[in-house]
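As C-alpha cells, here come the structures.
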Structure P
Amino acid sequence: MMQTTTTREEQIKAYAKELGFDLVGIAEAIPSIFQQQYRDWLEKGYAGQMEYLARNLERRLNPQELLPNARSLIVVAMNYYADTEEGPGTPPVRPNHAIFARYARGDDYHDVITKRLYQLLEYIKKRIDPNAAGRVYVDAGPLLEREVAQRAGLGWFGKNTMLINSRRGSYFFLGALVTDLDLEPDRPAQGHCGRCKRCIEACPTGALIAPYQLDARRCISYLTIELKEAIPVELRPALSANGNRIFGCDICQEVCPFNQKFSVPTTEPAFQPREITRNSRLVNLLQLSEPEFREKFRKSPVKRAKRRGLLRNVATALAYSDDPEAEAALQNAAEHDPDPLVREHAAWALDTLRKRKTTSSSP
C-alpha cells in the first residue's frame with residue numbers, strides 16, 4: 001500500500017483552514033512590482049491625510065525588509081460577509097437609520113486574524129521547523145497586502161481596486177505571515193472585470209477616477225474613518241444621500257457582480273453584526289456619550305473613528321433625514337456637544353435640514 005507524502009506547504013495550508021481561514025496561499029518574498037505606481041499615487045496626493053502610507057516606504061515595497069532572511073509570505077483571507085436582510089447587494093434605504101460598512105459590524109478583524117496567524121506560526125515551529133522565524137501583518141504594518149495576496153493566488157485586482165476572488169467575491173479580510181521558510185509559491189491569481197464598470201458608475205463621490213485608480217480624498221470610507229478633520233462641505237450630502245453611510249462604504253462592492261453572485265455568509269462568530277451596527281437610529285447615535293461609545297464599540301473597528309469622528313458623521317447624515325426628532329437632536333448637539341468638530345457638523349446639518357424643510361413647504 002502506497003503512503004502519500006504531505007508537503008510542508010500542504011500541512012501549513014491545512015492547519016490554516018483549521019484555524020478558520022477561508023483562503024490561504026503562498027507568495028515569494030520579493031520586491032513589489034508596483035513600486036512606481038505606488039509612488040506616483042502618493043505623489044498625486046491621493047492618499048489624503050493617510051501619511052502612514054508613505055512612512056517606511058522601502059520596507060512597504062519590499063517584504064524582504066520586514067524580516068531577516070525573509071523568503072516567503074503565507075497569505076490568508078477570512079470572509080466577513082454576514083447574511084443580513086439586504087443580501088450582498090445595495091442595502092435598502094432606511095432614511096433614519098445608520099449603515100455601517102459590512103467589515104465593521106462585528107469584532108475587530110485585527111484582533112481575530114492576528115491571534116490566529118500567531119497560532120499558525122507556533123504550529124510551524126512545532127511541526128515544520130523549530131528554527132522558523134516569522135512576523136505577522138494584519139493591515140497594521142508596511143506591507144502591500146493586496147499585492148502579495150494576488151501573487152499568492154487569492155484573488156485579482158478589480159476596477160474598484162479591491163481584491164476579487166472569482167469564486168468568493170471581495171468580502172474578505174487579508175493577513176500575512178512573513179517567514180524565513182523557503183516555501184513553494186502558488187500561481188498568481190488571474191482574472192478581470194471585462195467591460196463592467198458598475199463600481200465606477202455607482203461611486204457617489206467620483207472617488208474611482210479611472211479603472212484601478214482611487215482618489216481616497218473623495219472616498220466615503222476615507223471621509224468617515226481616516227479623515228480626522230471636517231468633511232468638505234461639497235461631499236457631505238453623499239453620506240446621507242446614499243443610505244446614511246456613517247462608517248465606511250461598500251457601494252463599489254455591493255454593485256460588483258462577483259459579490260452578488262458568489263458571496264456566502266461567514267461562519268466566523270466574531271464577524272456577526274452587533275445590534276448597534278445592525279439597527280441604530282441616527283438620532284440615538286448622536287446622543288452617545290464618551291463612556292457609552294467606548295462600551296458599545298469595545299473590540300470593534302468603529303473605535304478607530306473615535307466618538308468625535310462617528311458623531312461628526314452621524315450629524316452630517318441627519319441633514320437629509322426625515323426623522324421628526326432630527327431637528328431637536330441636531331440643535332442639542334450643535335449647542336451642547338463637548339467636541340467642537342461635532343458641534344460644527346451638527347450646526348451645518350441643522351441649517352441644511354431647516355432650509356430643506358422651508359423649500360419643501362414653499363408653494
Structure Q
Amino acid sequence: MAAGGSPHSSATALSRTETLSLVSLSGASLAILANTFHGDGEPLIASLALSLIAFSLCYAMIRWLGPTFMKAGFRGRDLSKLSGGEIPECMGAVCAAVYLITVIVFIPFPFYKDIVAATSGGGNRDVVVEIQYANEGRFLHRFPHNKLASYLGAIISLQTIALLGIGDDLFDIRWRHKWWIPGLASIPLLVVYFVDFDVTSIVIPLQLQPYLGQLFDLGFLYYVYMACVAMFCPQSINMLAGINGIEVSQCIVVSLLIAFNDCLYLFTPYPHPATDSHLFSLYFLLPWIGVSCALLHHNWYPAKVFVGDTYCYFSGMVFAVVGILGHFSKTLGLLLVPQLFN
C-alpha cells in the first residue's frame with residue numbers, strides 16, 4: 001500500500017470496469033430522462049431511467065460509505081463465514097436515502113402534462129389568454145391534487161418508517177415496542193385513502209356470493225385492516241432473515257411479481273379503470289428494485305455488508321404503500337404468504 005494510503009482504500013474504491021459501467025449507465029439514463037421532456041413527460045420511462053441512476057448511485061455509495069458506517073459503530077460479524085473480520089451494517093439506510101431522493105426528484109414527471117396545462121396558454125406564447133383568465137392566474141383547479149396528495153402521503157410514510165429502522169439499528173428496540181409503530185407511519189396513507197377513495201367494501205368469493213352477496217362493507221374495520229397490513233409488511237421482511245442476501249432477494253422477487261401484476265393492467269387492448277393505480281405502484285417499485293439490486297450485489301454470499309433493520313422495515317412499507325394506495329392489498333397478502341407462515 002502506498003504511503004499515507006487508507007487501509008480501506010482498496011476495499012472502498014470502485015474498479016475501472018465498475019466506474020466505466022456506472023458512468024455509462026448513468027449517462028445513458030440522463031439522456032433518456034432529458035428526452036422525455038420533448039413529449040408529454042413519459043413518466044414511466046422517466047421512472048425507469050431514474051431507477052437506473054439510483055442503482056448506480058446506491059452501488060457506489062454503499063462501497064464508499066462502508067468505513068464511515070463502521071467508524072460510527074454500525075458493524076457486525078458474519079456468522080456465515082468460518083473466519084473473517086467485521087463488515088459494515090445498516091446499509092439499508094443508504095438504500096432508503098437514495099430511494100427517497102429518487103422519488104422526490106421524480107415528482108414533476110407524472111404531473112408534467114398537468115403542470116404545462118395549468119400555465120397560462122399551456123406554455124405556448126402564440127395562445128392569447130383573455131384578461132379575466134390572466135388575472136386569475138393558473139388554472140390550478142385542473143391540477144390532479146388528489147394524485148399529488150397520494151404521492152406525498154406515501155413519501156411521508158416512507159420517511160417515518162426509515163426513522164424507525166434507523167432507530168432500531170441504533171437502539172435495538174424491543175419487539176413489544178416497535179411492532180405497532182408502522183401503524184403510525186400508515187396514518188398519512190389512510191387519510192389519503194379516506195379522502196381520495198374511501199371504498200370499504202370487499203368482494204365476496206363466488207362460492208359465498210349466494211349467501212353473503214357480491215360485496216360486503218367492512219366500514220371502519222377496513223381502515224383497521226389496512227393499518228394491520230402496514231404493520232405486518234415491515235415486520236414480515238425482518239422475520240425471514242439471517243442468511244446472506246435473503247432479505248434483499250425476497251424483496252426483489254416480491255417487487256418483480258407486483259410489477260408484473262401492474263403491467264397486466266397497463267398493456268391491455270382497452271383502457272382499464274385501474275391503470276392509474278398500477279402506474280402509481282410502478283413509480284414506487286421501479287426505484288426500489290434499482291437500489292435493492294445494488295445492495296444485493298454487496299450483500300450476496302459472501303456478504304461485504306449487512307442490510308440492517310432499516311432495509312427490512314423500509315421495504316415492507318414500500319409494499320404496504322403500493323398495496324394500499326394501488327388498491328390491491330389482497331394480492332400483496334398472497335405474495336407475502338411465505339413470510340406469514342414463517
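Using distance in nm of label points 7 Å out along Cα→Cβ at positions 152 and 168 for the comparison, can you identify which of P, Q gives the largest number? It would help to have the intermediate numbers written out before the result.
On the way: P: 1.0; Q: 2.9.
Evaluating distance in nm of label points 7 Å out along Cα→Cβ at positions 152 and 168 on every structure, the highest lands on Q.
Looking just at FRET efficiency 1/(1 + (r/R0)^6) of positions 232 and 264 (r between Cβ atoms, R0 = 25 Å, to 0.05), which of the labels P, Q belongs to the structure with the highest value?
With respect to FRET efficiency 1/(1 + (r/R0)^6) of positions 232 and 264 (r between Cβ atoms, R0 = 25 Å, to 0.05), the highest-scoring structure among P, Q is Q.
Please state which of the structures P, Q yields 1.11 when Cα Rg over 2.2 N^0.38 Å is computed from it.
Working through the options, I get structure Q.
Right, something else. Using FRET efficiency 1/(1 + (r/R0)^6) of positions 96 and 176 (r between Cβ atoms, R0 = 41 Å, to 0.05) as the calculated read-out, with 0.50 as its value, let me know the right label among P, Q. Display every interim value, and only then the final one.
On the way: P: 0.50; Q: 0.95.
Matching structure: P.
Okay, next question. Upon calculation of mean count of other Cβ atoms within 10 Å over residues 256-263 from the atomic coordinates, which of the structures P, Q produces 19.2?
P
Where does the value -21000 come from, among P, Q, when helix-only ellipticity at 222 nm (-39500 (n - 2.57) for each DSSP H run of 4 or more, over all residues; to 500) is the thing being computed?
Derived from Q, not from the others.
Taken together, the values in this text are just the output of simple stated rules run on the coordinates, not laboratory data. Every value quoted in this text rests on a predicted model; they were computed, and no experiment measured them. Cβ atoms are built from the backbone, for glycine too; each structure is taken alone.
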